[in-house]
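Participant: Input: structures, listed below.
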Structure I
Amino acid sequence: MQPSNERTQSYDPVYFSPLFEIEERHFWFRARNRMIGSLVEAETSQFPEGYRVLEIGCGTGNVLQLLENVCRNGRVIGMDLFHEGLDFARRRVSCSLVQGDLHTSPFTAQFQIVGMFDVLEHLSDDREVLQDVYEMLAPGGLLFLTVPAYPSLWSYFDEASHHARRYMLADLNQKLVDTGFQIAQISYYMLSILPLVWAERKLQGKNPPRNGDRDKVAHDLAVNELKIVPVINGILSWILERETWWLKHKIRLPAGTSLLALARKPGKIIL
């Protein structure tokens with residue numbers, strides 16, 4: 001689906017700047033961070049001090065900043081393919097940052113937690129990626145994934161974001177199991193906004209933009225979707241916050257615009 005040059009095809013670094021400006025206020029990123037923070041804190045509460053955490057595709061450091069705060073007894077590292085993203089991340093975090101490719105890992109030590117938050121969908125061979133991450137995890141280590149859900153929601157936003165796919169729960173589950181992972185938790189999330197997103201995507205499909213370069217139009221529409229509408233942003237943030245309680249208690253949501261998975265490498269955690 002993608003040419004071999006993963007750097008130029010997996011993401012457009014032009015989005016780092018607008019993301020950096022809105023991530024800490026935008027309802028979608030705030031809701032995702034609440035969910036990630038809650039689940040990571042629960043999973044690491046029994047980890048021995050000094051455990052190692054790696055975020056692959058840390059981008060501007062929005063989630064990495066959260067991981068620094070939640071994983072205070074661990075050592076957190078952020079890695080990204082793009083120096084443009086790491087330049088922004090350095091303004092948010094004090095942990096180590098590495099520019100690198102997960103296919104040629106620069107690390108000799110293994111990790112107790114690896115996070116990939118809306119990254120896997122950008123990469124052409126997701127099975128190979130999962131296998132590489134499996135090798136980077138120590139026995140008993142945990143992979144925490146989030147990805148966009150439902151191929152039927154494919155839109156200009158996926159094109160502008162250089163997505164290779166969207167996922168169904170069964171598909172993601174099977175790929176993790178095939179790699180050797182044991183599923184600790186898997187669920188849809190962002191259920192509350194699914195009707196809004198579905199309606200918007202269907203409307204866009206019926207009235208596709210007809211003027212201008214397709215890539216430029218997709219870019220403009222994607223940037224517009226990142227804008228913060230004050231009252232609506234607050235309402236959606238409050239509504240999505242309710243979902244965190246269900247996920248923290250390992251209650252699987254039946255649908256949603258995104259998927260989360262916590263998958264464990266078999267074995268006992270040893271530092």
Structure II
Amino acid sequence: MSDNTYAFDVTTAQFEQDVILRSKQTPVLVDFWATWCGPCKQIKPILEKLAVDYRGAFLLAKVDVDAEQQLASMVGVRSVPTVLLLKDGEIVDGFPGALPEAQLREFLTQHGITPAEAEPEPPLEPIDAPPLSAADQVAKLRAQIAAEPDNDALKLDLAVALLATGESDEAERLLDALPANLATDDRAKRARARLGFARLLAGSPARSALESRLAANAADPEALHLLGVAAILSGDSEAGLGHLLELLRSQRDYADGLPRKALIEAFTLIEDEDLVGRYRRKMASLLF
């Protein structure tokens with residue numbers, strides 16, 4: 001068994017610092033051993049095991065008598081193995097020869113040395129559950145509403161979740177049925193804006209086709225409008241606002257002021273306040 005936290009080799013030069021002085025704080029067992037000693041090989045692993053089991057209630061210092069003959073002579077060791085116990089800087093007891101584990105435990109107990117309490121295990125960090133898919137969120141909310149049919153806040157949650165799955169008709173019915181206090185909630189307003197944008201894209205050309213049109217004509221108003229809406233709904237809010245702002249810059253009066261209206265709807269839908277603030281200022285600089 002290799003050295004552990006509570007067991008270490010010690011030399012004559014280290015003995016005062018590592019054994020005598022440390023014993024004033026914690027009892028130290030000193031195991032005097034030799035490589036050629038059979039009983040030493042029996043007791044050494046038992047002592048090391050006890051040092052671990054007792055979790056620092058005592059320290060185990062190991063001295064190779066062949067390498068440290070002066071130290072062995074200084075403390076009066078005449079045979080190996082010899083085990084000495086130091087407390088408060090003094091040798092208080094000891095014994096020659098190898099003892100079985102039970103007797104070693106009894107020896108320690110006689111000197112008031114008992115295993116230290118184990119440190120409590122740190123509480124486990126809570127493991128975040130993986131986020132639910134949009135479809136699973138819808139199913140979960142339906143079950144909650146079945147249990148709480150009068151909970152209008154859950155119905156708003158369901159409307160938002162339905163929009164994420166493309167079920168805009170049911171989402172609209174839920175939004176229309178909300179009481180006044182929830183109908184003016186920011187989440188309800190965002191849901192309305194998302195619903196309007198989703199309806200715009202229904203039946204519109206594919207995004208790749210719109211991008212081809214815009215590549216051919218950078219001022220194509222319908223392509224700018226629909227690409228802006230598509231980008232915002234897909235989560236690329238800045239790109240979407242960029243298209244809508246370009247539409248306002250190039251064709252402010254297109255479709256009876258649609259560029260300005262589309263930007264205002266986008267501002268309602270997007271939750272990034274910093275981004276919205278920047279584009280509100282850009283819109284204002286074009287309008288005024």
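Participant: Given 2.9 as the derived value for distance in nm of label points 7 Å out along Cα→Cβ at positions 16 and 96, which of the supplied structures I, II does it correspond to? Could the numbers behind the result be given before it?
Facilitator: Details: I: 2.0; II: 2.9.
The value was obtained from structure II.
Participant: Could you tell me which structure in I, II was used to calculate Cα extents along the principal axes in Å, for residues 112-191 alone as 40, 24, 19?
Facilitator: Numbers: I: 40, 24, 19; II: 78, 25, 25.
For Cα extents along the principal axes in Å, for residues 112-191 alone, the value 40, 24, 19 is produced by structure I.
Participant: Taking relative contact order in percent (Cα under 8 Å, 6 or more apart) as the criterion, which structure among I, II has the greatest value? Walk me through the intermediate numbers first.
Facilitator: Values: I: 24; II: 12.
Looking at the calculated values, the largest one is I.
Participant: Work out which structure the value -16500 belongs to, where helix-only ellipticity at 222 nm (-39500 (n - 2.57) for each DSSP H run of 4 or more, over all residues; to 500) was derived from one of I, II.
Facilitator: Working: I: -13000; II: -16500.
Considering all the candidates, the number was obtained from II.
Participant: Which of the displayed structures (I, II) returns the greatest value of distance in nm of label points 7 Å out along Cα→Cβ at positions 152 and 184 on calculation? It would help to have the intermediate numbers written out before the result.
Facilitator: Working: I: 3.2; II: 1.2.
Top value of distance in nm of label points 7 Å out along Cα→Cβ at positions 152 and 184, among I, II, belongs to structure I.
Participant: Taking log10 I(q)/I(0) by the Debye sum over Cα atoms at q = 0.09, 0.13, 0.14, 0.15 Å⁻¹ from the coordinates of each of I, II, which one would give -0.57, -0.93, -1.03, -1.10?
Facilitator: Label of the originating structure: II.
Laboratory data are not the source of any read-out in this text; all were calculated from the coordinates shown. On a predicted model such as this, the values are computed, not experimentally measured, just so you know. Cβ atoms are built from the backbone, for glycine too; each structure is taken alone.
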